Structure P
Amino acid sequence: MGILDFFRLDGKVAVVTGAGQGLGQGMALALAEAGADIVIAELNREAGEATAKMVQERGRHALVVKVDVSQMAEVNSMVRTVIESWKRIDILVNNAGITFVRPALEISEEEWDKVLAVDLKAVFLCCQAVAPYMIQQGGGKIINIASMAGFYINRDADYAHYHAAKGGVITLTKALAVEWAKYHIYVNAISPGFFLTPMNAARANIPAIRAIRVDQGVIKRYGEPYQDLGGAVVYLASSASNFVTGHNLVVDGGYAL
């Protein structure tokens, strides 16, 4: 076996939440190109179907399951559907997330709960639902998508709720890594920096925003989901990372430096 063989995912089943666009879509395509069949766990079925077509064009199987990942019953149903269809789950990428700008003094209880439900609670629900099947299989890989905002406070937008949620994802990742190492379930996080996605496209090139997010960075550009996260997610999903758990892989172009 050569070193590149350790990165292959042939015969693996990967669940990627929020894979209908943006970071999730880019990572789903990278996993497919490495050999995995992809479950697109997505609230927007139409977007999920678009990603599924792209996965199939790469020669892999795709399954779209509509799910609100913040609801335990829907998560459990999604996981049962995958097991019934494909018998196993080898990789879970918890990518689904939301945010919006709101000063802390103006965040309502409902807004706080919504962001924490999707960005933190859902990560735990999906991990909890998938882990028993990974235990039965003898192991698995879980990759939680956190954010640079989990350890670095953004200076061009106020969203304390998002910072709190992503900081929680990083700590949850470490806790689950410790608990589940005995089952050969390796739990890691990826913390992207400023990426070009549909969620932030409207603000990305406003001169004042770009002056902070790009001009003050080390690598003077935004990240691209497929080319800049694809390698990271394939590494953490593959046997190449079998001695790595509880790690938060920062992919921010050196911005936090």
Structure Q
Amino acid sequence: MNTVFMNEMSWVDYQARIERDAPPVLLPVGALEQHGPHLPLGTDGLLSTAVAADAARRVGGLVAPGLSYGYKSQPKCGGGQHFCGTTSVDAATLIGSVRDAVREFERHGVKRLVIVNGHYENQWFLTEGIDLGLRDLGAGAALEVVRLEYWDFLTEATLAAVFPDGFPGFALEHAAVIETSLMLHYHPNLVRVDLIPDDGPADFPPYDAYPSRRHWVPLSGVLSSARGSDAAKGRLIAEEVAQRLATAIEARFP
């Protein structure tokens, strides 16, 4: 079967690929989190998986099933935990899942693991899971791990083309132009174009407060305007991210 998706392969075919080709295995990580009235709750996982698949096809890699639950949504980058449908895990749960995944992939014989993060709040807990997993394996383990956020592969030139009126920053891009455009490119049937809001940009103070202040966040959950999103921008973003991600993987794992 000609597929990049690990969960579409038999264990026999998967083992043969690992032993014969030593392919990089890409593990997407997302979240189940509100993305406004126009995007699905699973946007982060859908996009990290799509980007991982595009990159895997370029480098002869495989894509593992994604981790679908992410760390708790924060008001200043994800809207917060108060939205219905946002279903998050504690840091220890995410760390443990990544730690176990690192150990399991090494047991399979995987030498190169790439964790593709699609949820802003996950970053340091993925790092901790990787660190603990490698510590469990010990100094003799052959596995090397790369962790990345796919949006970091966008160039200034592409951001200028996507945001002719100025880029609001990645934290405020929650459910806004980048994610909406990517979803229109990868999963247009899941986007409610008629419900795209024109909120924001949200005006947050330079600190966090606990309990969270719901009134800081637009009612839609979108932190900056999603107007101007389209599939052409999504294709531009997707192609650049996939190509630059593939180049980085090939450079890291020659």
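Please treat every number below as a calculation from the coordinates, not as lab data. Only a predicted model underlies this, so the values are computations on that prediction, with no experimental measurement involved. Cβ atoms are built from the backbone, for glycine too; each structure is taken alone.
Things to note:
- Value 15.6, calculated as mean count of other Cβ atoms within 10 Å over residues 56-63, assigned to which of P, Q: P
- Structure (P, Q) behind the derived value 1.0 of distance in nm of label points 7 Å out along Cα→Cβ at positions 88 and 184: P
- Structure from which 1.7 was derived, distance in nm of label points 7 Å out along Cα→Cβ at positions 80 and 96, options P, Q: P
- Each of structures P, Q was scored by distance in nm of label points 7 Å out along Cα→Cβ at positions 48 and 104; the highest score is held by P.
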